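Engineer: Each in structure tokens, the structures are laid out below.
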Structure 1
Amino acid sequence: MKPSEVKIGIVVARFNEIITSKLASGAKGLLLRRGLKAENIIEIEVPGSFETPLAAQLLIEQKKVHGVIALGAVIRGATDHYNYVCSSTSSGLMNVQLSHSVPVAFGILTCDTMEQAFDRAGGKLGNKGSEVADAVLDMVMIKSSLVGNVLL
């Protein structure tokens, strides 16, 4: 399969939008540089990272995408909420990926501080949105080489 034939969904959490918008920009830029057509990139927004697994599943089932990039930013606070959101989100995204045999990239930043998040969203540590976009596209190509260009 050629990159121009690939259809990718991007799920972006609105919570911490100052961070997630940078991740989304990095992901879209990488996909376009690797040869995807703009019309084959479907971006949807959800309230927060916790909602990304369901949105990823719906993109796979309804829009028939070859892969999904989940983007969010969870910043540690004073309560256990951080732990529940991070754990549930990562488990949910893995379950979607395995139950549908469609690559789902985990682009949910799990940081102690906002500074760490900025560093990973285009700052001194690069853009994790670009990195996970690269990873999901690689996995789509690996899947295509193993099972062919199969959509649900």
Structure 2
Amino acid sequence: MSTIRVVWGSGRAPTPMASFDAALKAANIHNYNLVTVSSVIPDDVTVEAVGTAPDLGPVGNRLTVVEGMATVSPGADESAAAALAWAQTLSGKGIFYEASGTDPEDVRARVEAGLEAGKALRDWDFGESHVRVETAEADPEEYVTALVVAAYGQSDPLV
């Protein structure tokens, strides 16, 4: 049985990309090349909300993820908010939904509504739904990024 780990973090830096990298570092997935997939959880998989990823393999490897991410500019009036929601069947198959924005309550409501819509599209018997929202307050001088990521298993070599 494989494991998908839900991790999260926020970061501040002088550029949008550097703040994204800092948020990835907070989640301990900053040394991988992220490959985003659409959101389906395979059968016979466990999803664990762990906050910070363990070692998932060598530096530079490919890591398959579903990602919710938001970045705000220096001096913004609002926070960065990112969310990931998921639900699974007893066999493990399931779905993730992600949302992002600047209002944490709105982001939560949208990710929950998306998850419910996705569940309605499938003739599956889903169990409990889960939601993780990460919020980062704006900074007067730096870009701020909040993210929540589902990291699928271990990383794989790129070459």
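Derivation of every value follows stated rules applied to the coordinates shown; laboratory data play no part. All of these numbers come straight from a predicted model, not from anything done at the bench. Cβ atoms are built from the backbone, for glycine too; each structure is taken alone.
Engineer: Could you tell me which structure in 1, 2 was used to calculate FRET efficiency 1/(1 + (r/R0)^6) of positions 46 and 70 (r between Cβ atoms, R0 = 25 Å, to 0.05) as 0.35?
Structural biologist: 2
Engineer: Moving on to the next point. Assuming 34 is relative contact order in percent (Cα under 8 Å, 6 or more apart) as calculated from a single structure, say which of 1, 2 it is.
Structural biologist: Attributed to the structure labelled 2.
Engineer: Have a look at 1, 2 and say which one yields 12 for percent of Cα pairs over 29 Å apart, as calculated.
Structural biologist: The correct label is 1.
Engineer: Given a value of -6000 for helix-only ellipticity at 222 nm (-39500 (n - 2.57) for each DSSP H run of 4 or more, over all residues; to 500), point me to the structure among 1, 2 it was derived from.
Structural biologist: 2
Engineer: For structures 1, 2, which has the highest computed value of Cα Rg over 2.2 N^0.38 Å, for residues 22-109 alone?
Structural biologist: Comparing 1, 2 by Cα Rg over 2.2 N^0.38 Å, for residues 22-109 alone, the maximum is at 2.
Engineer: If distance in nm of label points 7 Å out along Cα→Cβ at positions 38 and 102 is computed to be 2.4, which of 1, 2 is the source?
Structural biologist: It was calculated from structure 1.
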